[in-house]
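Structures incoming, each one as structure tokens.
Throughout, read-outs are computed from the coordinates displayed, never taken from laboratory work. Please read all numbers here as calculations on a predicted model, not as lab measurements. Cβ atoms are built from the backbone, for glycine too; each structure is taken alone.
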Structure 1
Amino acid sequence: MWKILRQIGKAGIPSEPPPFASDGDDNAAITRIRQEILDILGQALAIRQVDAGSCNGCELEINALTNPYYNLEGLGIKFVASPRHADMLLVTGPVTRNMETALRRTYEAMPEPRLVVAVGACACDGGIFGESYATCGAVANVLPVDVTVPGCPPPPLEIMRGILAAVRRRR
């Protein structure tokens, strides 16, 4: 045990600085996006997120949106379990052949007007998987997509921008 304590004493407390701690421009961008989303919506936005076959990198970034730093829930934007309650469909990953029918059914269960945002390089154009016997490729090959958010994985700020762009289209 003493050996471990000595090692901790030598190493100190290694930790990362908070996101964007040194760059005030990103904090200002987050604040602007938050305010514009609130101004446009005036009410809640319900999002149904579907993983159509991704590596879960994009899901980690989407999960970051719900933490206290980005605080989407504080803006009235929430993730819902049922597509019947959703205003927006957030899709990640290339659409696998096994998920194609489920994705279509999810989309059809949503009330009008429906918004679809493709998040990540795989959802935008098939990414490294492309279009093959196992995948349909991009989400646009299966559903009409309103906004694409490129990146592998895209940072939470870009996902927020994509959600805002889709909400602007709705308006």
Structure 2
Amino acid sequence: MSAKLVLKMHQSIDGFVCTVNGEEEWLRPHMDESVLKWEVEHLWQAGTHIMGRVLYETMASYWPTSKEPPAMPMNQIPKVVFSKSLKQAAWGPAEIASGDLAGEISRLKQRSRKDILAHGGASFAQSLARLNLIDEYRLLVHPVALGSGKPCISSPLDLRLLSSHAFPSGVVGLIYSRS
């Protein structure tokens, strides 16, 4: 049995993961201890973290020195960075995947014993969804409407709700599988 590809994303109630300028500060006020605990538990369930180059570079500048609860799994769990231009991945353990996205995901699923957790960003998540590669969606929906921005998903999907959890801060954790 191969591993599942799980997409974990924070988003606004209107489905945006960041503003049109890429800003994400709107999600921080709702990141209370219970949301962080849920997120860390889900991070540890993965055997591999995958992401696009832009998000990798952003995370590589933050997580290695962070003292926040997600720092340990973010730094310790192996990462695969999807990029045609990146030549070296200093924040490791990490490898670079530059081949066909569907082929690379298939290869990762076959070799993984635990789930593969995709972090995004928006373009990477949209590509995974458009190719129907995501087996499970773990969405943390924040009580904020942005009105516009970059959506998590840009193509039609039919999903089945597996679980939901409302946090005191107003964030709701939703887990869906493909129908």
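A compact table of results
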| read-out | value |
| --- | --- |
| Among 1, 2, which structure scores highest (criterion: relative contact order in percent (Cα under 8 Å, 6 or more apart)) | 2 |
| Highest-scoring label, criterion being distance in nm of label points 7 Å out along Cα→Cβ at positions 27 and 59, among 1, 2 | 1 |
| Top of 1, 2 by distance in nm of label points 7 Å out along Cα→Cβ at positions 11 and 91, largest first | 1 |
| For -12500 (helix-only ellipticity at 222 nm (-39500 (n - 2.57) for each DSSP H run of 4 or more, over all residues; to 500), calculated) the corresponding structure among 1, 2 | 1 |
| Structure (1, 2) behind the derived value 15.3, 43 of Rg and Dmax of the Cα atoms in Å | 2 |
| Read-out FRET efficiency 1/(1 + (r/R0)^6) of positions 35 and 155 (r between Cβ atoms, R0 = 25 Å, to 0.05), computed value 0.80, structure in 1, 2 | 1 |
| Origin of the derived value 2.2 (distance in nm of label points 7 Å out along Cα→Cβ at positions 67 and 147; candidates 1, 2) | 1 |
| Source structure (of 1, 2) for mean count of other Cβ atoms within 10 Å over residues 75-82, computed value 18.6 | 2 |
| Read-out distance in nm of label points 7 Å out along Cα→Cβ at positions 51 and 115, computed value 2.4, structure in 1, 2 | 1 |
| Origin of the value 0.94, where Rg/Rh (Cα atoms, Kirkwood Rh), for residues 83-138 alone was derived from one of 1, 2 | 2 |
